[in-house]
Each structure stands twice: as C-alpha cells, then as structure tokens.
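What follows is a set of structures for review.
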Structure P
C-alpha cells in the first residue's frame, strides 16, 4: 500500500526522552529515522484520511488519558524493545479497530504487544547482549509505576521519516 497512515500513542515527555536516548545509543544509525513511539495500527489506507481525521478527535475528546506501565525488556528476535502494559490503551485500540472493521490490514487485525522499539535489525547475539545489560537501566521505570499517554498521533508513511498529520490529545472523562 502506497503512503499508508500509521496511528501511534504519544509518549509522555520523560518516557519519550528516555526511550529516545536508548534508541540513539542502540538503534543502527542508518535505520533510525523515527522518534520513540508506540504503534497502534501499522497501515490505514490513504482513502481513510477524512474518516480518520473525523473519528480520532472524537475518541480523544471522549476518553481520559489511558495509563500504562513499563514492564521490562521485550525480545524482538533481531531487536530489543521496552515492554509496556496498557489495558486502557488496548481497549481504545479495540474501539478504533471496531470502527474501521473491514478496512484493516491482516497485521492490524490482531491486538499488538505494546512496546517502544529501541533496537532493530541487528544480529540475535547483539540483541541478546543488549537485553542482558538493560536490567539496571529499566529498574527505575518499573519502580516508577504508572504513566499516561497524552495523545493519539496520526502519521503518513512516505518511505523514510514519518510525516505527522494530526495529534489528538486525550481530554475526556470516560475511563475504560
């Protein structure tokens, strides 16, 4: 699909900065085109732009900021990620998936394992070595407990860096 739209959950400033630092230190430079993010949907068709731009602000206006926690290191095979638990965010994702039912790609039909990629497309040995070293780095974030996702962000993929299309800040009162 040419120029698909990607939906992510925005990270709070402190968590985003920490994850960016880890990406900068461990992501292969030639492949590190993106900022730290949590992908909710990988590819909405370009024909859905108008509907996305109408529906996502309504979701953000109705629902309160979803909470999440850092749970540890995630093995991506040839990469490493920050594992997250965020049931409220997954519930919102399910609501969005239901609205766009019939328009989702095969990859987006399944509930994701929420994470922030900090290393990708390296050897399995490189990934395992990084994962083994991260325990002390993750400990303060695991101990910190909950954080909140401030917004949904819609991006257009154009082969390299993403183009941000719309940010929809959560401002509602409904909690899932």
Structure Q
C-alpha cells in the first residue's frame, strides 16, 4: 500500500465511479477514480447507511454529476440490480454498468485491484476509512471453490469493492501502435 500512497497525482483523465449498494447492515459506498489503467488516482470516497433507496440514488447521482463522471460501475447482485436500473434511469447519457458479483468475478476483480496497487499505478488518498478497509481485507483458501476475498470479522469491505469496480471501469492507457506495412 505504500506504493499507492506515494504514487504521483493524476491531474486529468476520465472519472469512473464504483458503487457498492447496501442499506442497513453495510454501507452504500462510492469511490471515484480518475485516469487510466496505467495511472490513476482516487479522487473521492463516501458511504451511507440506513437511508431510503431514493435518497441513496440521489446522493450517488449528485456525486456523479459533481465529479463529471464518465462511467459508473455498480454492484448489480441481488438488490443492486433494480437499484442500478433506477440509477441508470436518473443519469441519462452516462453509461451505468451493472457488475454481477460471483465468487469467480469477485476474485478476478480483487486480484486486478491488488495488481494495480502493488505496482503503484493507483494513487490512494489518506482516507482513514478506505485505508482501514484495505488493511483488513483478506483472501482465504476455500477447499470447494479456491480463494475467497472478504473483510476480516468485524470490518467492512464496501469501499474496497467500490474501488475495485471503479478501477475495472477505467479506460486503457495509451497503447503501443502497430503500423501495418506491405511485405516486399
């Protein structure tokens, strides 16, 4: 995590918002990331609990609009599916993608986040809640299905999941151009 805290700031680029929905036991969490998959920065985090869905959707909409968000990636598992649809309807013109969180897709999502963090490609803010969640997020071996990722007992993982979804939605950086030339 030290590499992510010391990574250079990113002044421009697309803003992608990751949203992990919850209402009572957990938090709805939003994390905004600016940049590309090559270099990015967390520019906003927030979370809420105990609000009506209409209030949560309104808060996410305000956040997306104020940050000039290019794309939203939302947990569309369970209750997240209809809430993501409502958000999509309230933000015409902004792509809102639902992410189905299965055991396999979550492993891929989190391992991509770990890879980005370890390489210092994502700058993290000194956000106490986000850093606490990252410190207490762990993988464990599950005999029946391989690795399982979750927060340690007594901790939350909502910001981590929102961060991972936001990073998933970042555009690729500048690629290496390949010029086609006729053969002699």
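Read the figures in this text as sums done on the coordinates, not as results from a lab. Quick caveat: nothing in here was measured; it's all calculated off a predicted structure. Cβ atoms are built from the backbone, for glycine too; each structure is taken alone.
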Output 1.07 (Cα Rg over 2.2 N^0.38 Å, calculated) maps, among P, Q, to structure Q
Value 15.0 of mean count of other Cβ atoms within 10 Å over residues 98-105 was derived from the coordinates of, among P, Q, structure Q
Note: distance in nm of label points 7 Å out along Cα→Cβ at positions 82 and 106 at 2.3, derived from one of structures P, Q, originates from structure Q
Comparing P, Q on mean count of other Cβ atoms within 10 Å over residues 90-97, the highest sits with P
With Kirkwood radius over Cα pairs in Å, for residues 10-73 alone computed for every candidate in P, Q, 12.1 is reproduced by structure Q
Comparing P, Q on FRET efficiency 1/(1 + (r/R0)^6) of positions 2 and 58 (r between Cβ atoms, R0 = 25 Å, to 0.05), the highest sits with P
Ranked by relative contact order in percent (Cα under 8 Å, 6 or more apart), the structure on top of P, Q with the greatest value is P
